[in-house]
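Each in structure tokens, the structures are laid out below.
Here, each number is a calculation from the coordinates, and none is a lab measurement. Small disclaimer: the values here were computed from a predicted structure and weren't measured. Cβ atoms are built from the backbone, for glycine too; each structure is taken alone.
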Structure 1
Amino acid sequence: MKSCDVAVVGAGIVGLATAWQLSQRHPQARIVVLEKESRIAAHQSSHNSGVLHTGIYYKPGSLRAVNCRLGKKAMEDFCRTYGIPFELCGKVIVALDETERERLHKIFERGQANGVNCQLIGPERLKELEPYARGLEAIHVPEAGIVDYPRVCEQLAELLRQAGHEIVLNAAVQAIHDDGDGVLIETSQGSVRAKYLVTCGGLWSDRLIKMSGETPVAPIVPFRGEYYELKPAAHHLCKTMIYPVPDPAYPFLGVHFTRTIHGGVECGPNAVLALARAGYSKFAVNPRDLLATLTYGGFQRMVLRNWKTGLGEMWRSWNKGAFVKALQRLVPEIRAEDLIPAPPGVRAQALAQNGMLVDDFVIQKSGRMVHVGNAPSPAATASLNIGSLIADQLGDLNLQ
């Protein structure tokens, strides 16, 4: 049986950042990171668009807003220190009609309240920044950026190993027991005895919380984000990043254009229900995952509220022409032949009983355990600060 001071479940970017922040704050602590997959960053941390978010959309004072602002700066500093490529390429959020213009101004007000460097611009300035984008008005966010999050995860893992800590792969957690003096974690690679436990389970976070004897704030429902990428000959159609004004009737941002740190341009995502928590393919089905989602009242209420938009997302999932039409609202010159399929991602989203997405980070503490119950975007951007926040929750570790 392994023994340690702190066990961290989940070797995605939030789990690794948390372990690293704990190692910085408590150099004498022994830390073990447990990961059920055969590699680190196997899910959301390596299946995202690599955006360094600014916090412009989030409610001022929320955990998402505060952690995004502090986490973005920490991530930039970390990348500079360790030579990880990132770029502050900027982005535009574009209003296409008068209804969207009103919502655009509300987003701008949030950005101002959150301390984001952003400006309202007209069509002329928009054409200078993005010659092929259309819009009545836009917000220019020059500090928005792109980064290589898998590289960040590799660097965090390397720093942990250099400091003498351990990352155990293929270690799926099977049971968690808190006896008051410590926590016993049973895994497929044997048992681990820890004085403290942190779970950063992403797509499986609610199940880990239940396993520990606690109640998650809400079940996780997986949504698959489907993307295309522009062929190199069409890269000129997007110079930075082009976003629509979010529709408040639907809980996702809508399809957009995002440059990547490796020189490509991604288009999407189309958001549909994933039929498995690791359902990267349309045909990947996990009966347990699917039954849990379909029988959950919160999901049923969400479907009733958003069924028209949901049908549109499903149609775009199977019809490339419909996907192209959605992209053409922002960049009319886009053609189907400009696009090739890109790897999809699956988003872990806590969904409340009332059918509304839990729209903030959720960190639950109970005795010797801290659980990340919900970490939607911008979790990767904010990860280093989330790790610091979790270290605050654990406080002064009693390592005697």
Structure 2
Amino acid sequence: MSSTVAVLGGGAAGFFGAIACAEANPHLTVYLLEKTGKVLSKVRISGGGRCNVTHAADTPAQLVQHYPRGARQLKEPFKQFGAVDTVRWFERRGVRLKTEADGRMFPTTDSSETIAQCLLDAARKAGVQVLTHTAAEQIAPLPEGGFQLMLSNPQLPTLNVARLLIATGGAPKSAQYDWLRQLGHSIQEPVPSLFTFNVPDSPLQELPGVSVPRARVRIAGEKLEYEGPVLVTHWGVSGPAVLKLSAWGARRLHDLDYQSTALVSWLPDFTEDTLRQHLQDYRAQHGKKTVLTNPLFGLPQRLWRTLAEQAGVGTETRWNELPAKLQNRLIENLLRTSLPMHGKTTYKEEFVTCGGITLGEVNMQTMESRVVPGLHFAGEVLDIDGITGGFNFQAAWTTGYLAGRAMGELVK
């Protein structure tokens, strides 16, 4: 037992932890146990199959701005292993990353299989023993230290380990954390993060596929707003601005039972006064142009037409004929399109849950439990979650690395 450790969970954090542990202490026997038949599933589907590995950020201060939960606690861990370290880690193993205009980083191959294969190769090279279809059905702390694992694998029904890393990911239901409560840990209740807004009575329902590169979305009556690209969908609205807003507002929107009103400003640089003045100037210069067929501000033709029609503007109405009442309605639609939200939709397969192991119960330098000696945590099982853009993977790499390295160094 003294030379054996185990990692539960065959995802990004689990693999990174197992590799870091085996490389820190080559004399250890490191088991990685995955209860399903597949490993690295989320890595393979991430970023539309390209794998958004991390985000271009030179300092921990830059990185932590993107974590609705865990920002303060991640500052020191990111000093130990941040985005720059992630890039170097993969480059040393033959995988180069590239940075896109919005800061997201992908393998130059644009294939998530490149990342998955790199992790598999690194684990094999380090001597990690990967066992699939192997769940830990019971975890019992041993009197002399360490743990006895009762496994679902008939070839390995029990396993005694000196240290244990739990990297089993987030879970959408509170009851799925009961096994961790039984070990003595408290749980921040899980609620969904990174979701799109369902708007069954959307005034934009005829515009699926229309997108605007920069808009501001806010929740009426709440201090929640975000700017970024917005996409109109068959069911409501999506796009980075909506997804990031859902992350920052995850708990509040859950409390509201996802029944609220989203207000979209398609022109975030304008106030009501500056927009009114702009339209007055345009009207003075282009009074004979029809309103519906001449979209302004670079807005998509279909969106502009819909917003103008809903303001009551007729097909043949020219700017110099537009009544002040209708212009005021158009201004309202441009700055505050009201979308009554009734429910949410998971964003593709990239389901993220906020909640999990309470961070105050974890030593963030070693990711070791302050409650159960020898027990470590990494990845989404912790109450850490980031917005889209590679931040959840970076948290997985960082916490996995620190946990694995600590386990390797602490086991003699």
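Computing mean count of other Cβ atoms within 10 Å over residues 264-271 gives 17.6 for which of 1, 2?
Working: 1: 23.4; 2: 17.6.
Computed on structure 2.
Out of 1, 2, choose the structure whose coordinates give semi-axes √(5λ) of the Cα gyration tensor in Å, for residues 88-319 alone equal to 39, 24, 18 when calculated. The read-out comes from structure 1. State the single structure among 1, 2 that was used to calculate Cα Rg over 2.2 N^0.38 Å, giving 1.17. Derived from 2, not from the others.
If semi-axes √(5λ) of the Cα gyration tensor in Å, for residues 224-367 alone is computed to be 29, 17, 16, which of 1, 2 is the source? Computing semi-axes √(5λ) of the Cα gyration tensor in Å, for residues 224-367 alone on every structure in 1, 2 gives 29, 17, 16 only for 1.
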